[in-house]
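**Student:** Okay, got some structures for you below.
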Structure 1
Amino acid sequence: MRYLLNLVILSLLFTTGFTAYGQSPLQFRDTTIKGPQTFAIVMGVSKYKYVRPLVYADKDAELFRDFLKSPGGGRLKDDNIYCLLNDQANNSNFWGKGFQWLRAKQLQKGDRLFIYLAGHGDAIDEDEFFFLGYDCNPAGDKNNYLVSGAIQLFNLKKKIAKETSKGVEVFFIMDACRSNELPGGAEGQNFLNIAISEKKVGDIMMLATAAGQESLEDVSIGNGHGLFTYYLVDGLNGVADAEGNHDNKVTFRELKSYVDKNVPSLALQRFKKKQEPYFCCNEYNDKVVSRVDTAYLKKWLQTKKQQTRGGGNSFNGITNKADKFFAADTALIETYNLFYKAVKSNNISGRSSAEEYFQQLSKKYPGNPYTLDAKSTLAVEYINFAQANVDRYLTCSDDVSAKQKQENTDAANKLEKAIASVREDDGDFANSLLGRMYLLKASGNNATIATSLQYAYAALAINPNGAYIQNKLALLHLENNNKDSAVYYANKATKTAPKWACALTTLALVQNALADNKKPDDKKDQPKKPLKKSSFGYTLGGGLNQSKPTYSGNANSGIVGVDANTAPSFNFGFIYQLSLSNSISIRPTATVSFENTHIDFQRRNITGGAVVIETVSVKGTAVDIALPLIIRLSSKNIAPYIALGPSFSYLLSQNSTSTEKLPVKKSMLLGNGGLGVDIALLKSGWIISPELKYSAGLTDVKDGAATTAYARALSSLKKNAFSLSVYLRKK
């Protein structure tokens, strides 16, 4: 009878523990295995919440994970791989849960650790370099990576150094730099690879590109992959063994030789770009990276022949953790499941909340794998809630309402709890969150402005060059009517983060407050006479247009991809300027523009062969109406300014050739941003204003009713342009 009862209890424990929410507790090292073991942290992001998405980074991470599970990769069990993809691949999960998972594995001398990252990478400089997680939000300026949720790679290198010092063999593989269309630009990509490659900490490094190059990804690589990762896994599976002795072992030298032979040549032939992977270092040349299983290699080669095009973003969840039975009582598993139910319903604090259930676990089952998993999960939820409030501030969406301040205070308090929780295991990660905590405290419902300033200066001590806190100090000093300090910090913030819209807005607010504070009878301090309330003039300019086509994936169109080239444009028209104050104006502009855009359609025969490029030139004449807001940064005769605002474009005519192939919509809405300078021409009474402007299409110009193959191959078509215009108007 007792035996039967035990079977019933075990069955209840198993079904109760793992059928409801699919969670599993922290898995410790399998001590039944004697000798060295292999572990891996794999991260791939194609879908991004705030920055430009990628296509195949998640599939590359899956490809590498599957290699590790294959015979050549060591047949790693799911318990030995921590994998984060897309919306789960964020800063909090990587540090808060990923390295708790790694600590549980108790790495020892002779163990192997693979760290694989695929996605966006960027840098502020050679000391601050990052891998961008799913929810990273730089708000247009690289300096904001300090608090945006980016993964600080300097700290990752410190952790790698700790493991290599114990005799752990660490392979660091990164397939990043897939675009320079990030706030750091081409310079950031250059800094990133230089910083990583020069930061040698005993790890075996394999990087997708050399400094200043782009890591390419394309539908034509495998079934849609990054060029580097595909040939890396191809070589690891055994193809690289042909580069040296045919001994069914792939050494570091053989792998490097194989990748170097294929990636640069294919990048030049197919994409007309340079991509030269970086492997470090030569002392590892004879290191065996993988062992060839001939049966699996044969299967892999057959798969290569049969591969067809496939899209990315194939998986959005967290990692391969197999559900296992643990000897735990019913109350433990029930509480654990209630904890995750509260997390999934976003019930973090209060009655029957995740906090309450974690406290029960912590009190009754301290140190239990279930309790440890709940601890790290709760810390991740706290961090994510706080990061969402920081993101709101970075995108200029914060307000001064009592409700908003209370939410910032709640977020700061939750983050403070998370910092205390993670500090026990990871002091570096805890310290990286302090600046965010003090920013939220400074933005909260404090009793006095002095308290808010105290928190802000605490954040400044952590990040002296952080535009995020310089800007907050400017706002707080402005609120405290300390305008000199407000000007000082507002100017610092704009110099530190010149592309951050919030800092520019704060500077304009502070300058307006200063102008309003001047005494009209104080001749010495009185500002120069403002511009005339309104003025009329002319504009002439030109620039470069480029469309941003998105391939629809419609194979029936006979087209396998689309791209765009820049083309020149020319415009002329009239302007009218209405000054609202010494520094704020609006400048309606009406222009006629002559535009030309080249769109490359990539075709491939169904039987295979090379890709053929067909260029469709869309030429037209359009009328553009713009309504920019002008923020002047000086009241002198030579005054720089910022122009921001929308514009509306109506296409008057389109060339007949492109009309037949790719008809486009007549109307389009754009967002514009520009930098210019007003120059008063001595006593002539005229002002000339050269302005460099960037325009980005907000609406799709693809004609939804078009049925041509070219139209079907596009899911969207948006316009962007750089132009240099010269305005001439009478004072």
Structure 2
Amino acid sequence: MATPRAPRNLRSKPSRRRARGTLAGIETLETRLALAQTVGLFVNAPGVQDGYTLFNATLNPTTHLIDNNGQEVHAWTGTGGATSVYLQDNGSILRNTILAPPQRAFGSNGSTGKIEIIDWNNTPVWSYTLANSKYQLHHDSILLPNGNILAIAWERLSRAEAIALGRDPAKLNPATNSELWPESILEIKPDLVAGSGGSIVWEWHMKDHLVQSYDAGKANYVKAQDIVKNPQRINLNFVPSGTGADAHIADWAHFNAIAYNAKTDQIMVSSREFSEVWMIDHSTTTAQAAGKTGGKSGKGGDLLWRYGNPQTWNAGSVASQTLEWQHNIQWIADGLPGAGNLLVFNNGWGRPDGSSWSSVMEIKPTTYGKATTVWSYGSPKAGFFSPIISGAQRQPNGNTLICEGVKGNVFEVTPAGKVVWRYVNPDIAGGNTLTQGATAPPLNVSGTPGVFTNLTFRALKYTASSPALAGRTLTPGKLVEKYPTFFATAGFYDPATRTWTLNHHADGTSTAVTQVKPGIAPQVAVSAASLPLAGDFDGDGVASTGVYDGAAGTFRLDFDNDGVADSIVPITGAKSWWKPLAGNWDGKGGDELGLYDPVSHTFRFYTLQGTQASAPFVTPALPTTWLALAGDWNGDGKDTVGLYDPLGNTFYLNDKIDGSISALTIFKTPRLPATWVPLAGDWNGDKKDTVGLYDPVARTVYLNNRIDGSITDVRTYTLPASATAIPVGGNWGSFPQPKPTVSPTLMAAAVTFDPTKPKTNLSVRP
């Protein structure tokens, strides 16, 4: 019909681009479609974990939940872009939302400032903002079993405060006022009654667990050779250097993930700048968390374990470094393969040997700085690399979902490393969504290679039996990506040979014509009396062909136009003389099915499962010669029906689907032979269907772009067709559109997280 619509197909298929018939011309539609595949679903192979994937482009306000076919089953809208997003057991999402730069008092990349809970109905139920002169939320926050929120925040220290702790002044950055922003962990009890705010009931501060060998006059001083003897403490004067190191410096540790283990009451954090993951005891009181004793561990808030970069505590050289700027540290949850082990996305930017490639590592902690690698995926030849952001998640079947964040590339691998699912996020900065065939514009994050505006902080998959989704109706809806605007053109179905001829040009040229010939059974079994229909049944933006076999009372739908029926839909009580229709009756999904009974002058509407989609209605008594058609006559996204009187040369097009005639367009054509056949489609791409007529004697179509009966904008052309050919209108194919451009101003607003004073351009990384 007028616009590409979302699929409601009945079968799950791998997402490999399917052949769309044999081309009788100089350009192949298959080649054009292959060129156009830039976003959305690429792979959906056997062995994939059944489930629904949650993702949010970092610079876009929309959070999507899609099935394995790439079809959206739910969506939420936040008040800004987002870093981490989690689906909660009650169906709400916990969303770490990025405030606009003016709303943040200070910060580096990854600044959020706001935590939102949005319920299943897309209603905000709670929010918490922390973005003041002292603290700034960033990157990640998670829900604890007790209903509290565990969040990470920078804590701003002045130059004097940093030096008072033993910081070497030479290791402060004048571009950020020589400040230092050590991390803090805050447990927030949300005020759900008020719908915003809350109280901090537990906290941990990095500044309480420092060791340094610069200033002997401070209590945390040890000799340089004794730093290594204090792995439980954080070296105040460690500053990373080399490839990937952040020139910001004030954002000294840069936590980018937090995780919680309810069994052990422990916290894991990922420090990007230290290239380490740290374990902390949560069983302490706030007072104990500030010291070195207390809690189940007896170590207070000191580090229980650390791993990734022994250089940070003088325990090794760069050659022994195992993590490089990692993200998304987590415990593998109970009930999953590898439960209790840790999973981490190692960005791998500037590895000890000079190479850069990402990997996912499953590790089992041993002693400080040590761990056993249980499983890993990634190598120089694996072909994925994300220098910043990104994450991974273990699946119930043993697969691992991986988010290659800078490209918005989400894929799932088996334990053996086979890719069985792959999806590229179509959402980009500024609330925009890519059209299939376009690619995300690059995003300028100083010094960081290969970042694009569809960058995606993380992605998570949830099974249908998970508490958040169990019992919910998860109806596959639209595809997230858009499809190019293109025009409907005329196609022909020859019932004698059961062959389709689909012309992709609306000017009469035949340089792009798809021939769809009958394939193997059950398509061959279709009787010659069957009638054609066309609609976007699978939501890929290309009209699918189908026939109504009146003798069997069934629709046979060919989603990929290869001559083989992909779905056979029986209609209870259908009669052989009923005439087929296709349309988007409710405006919420893809095209569905309809039938018109010219004897009882009754319209009936069906889903792709053969059930009733909308109430049938009977028109006033009409001659059986009148012919039915369907289209979106007013451009509201909903298809309705119409009738053509071939003897009176009159169209009756109704904007309602309830049988009423209060919104009816009626017009006469010039006097024409009664043998001319009506058809409908969006011939000019304006998202409104209009009508056309086909002269079977002259093999000529007349496609009118106006719906008022005038003939000032009519396309007329002749195509080779058999004497028995039946015309059908449809969007048979499209050309890729130019790449979108994004305003440099928008880009600057999206990625500039510098402190308000001074306004210095820094090299900063999420």
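Every number in this text was worked out from the coordinates using simple rules, so none of it is lab data. Because the structure is predicted, anything quoted here is derived from the model rather than measured. Cβ atoms are built from the backbone, for glycine too; each structure is taken alone.
**Student:** Please state which of the structures 1, 2 yields 4.1 when distance in nm of label points 7 Å out along Cα→Cβ at positions 303 and 711 is computed from it.
**Tutor:** 1
**Student:** Moving to a separate point now. 5.0 is what came out when distance in nm of label points 7 Å out along Cα→Cβ at positions 199 and 535 was calculated for one structure; which of 1, 2 is it?
**Tutor:** Clearly, the read-out refers to 1.
**Student:** For distance in nm of label points 7 Å out along Cα→Cβ at positions 239 and 687, find whichever of 1, 2 sits highest and give me its label.
**Tutor:** Answer by largest value of distance in nm of label points 7 Å out along Cα→Cβ at positions 239 and 687: 1.
**Student:** Hey, relative contact order in percent (Cα under 8 Å, 6 or more apart) derived from one of 1, 2 reads 15; which structure?
**Tutor:** 2
**Student:** Taking Cα Rg over 2.2 N^0.38 Å as the quantity of interest, name the structure among 1, 2 where it is greatest.
**Tutor:** When Cα Rg over 2.2 N^0.38 Å is computed for each of 1, 2, structure 2 gives the biggest number.
**Student:** Which structure, out of 1, 2, was helix-only ellipticity at 222 nm (-39500 (n - 2.57) for each DSSP H run of 4 or more, over all residues; to 500) calculated from, if the result is -11500?
**Tutor:** Computing helix-only ellipticity at 222 nm (-39500 (n - 2.57) for each DSSP H run of 4 or more, over all residues; to 500) on every structure in 1, 2 gives -11500 only for 1.
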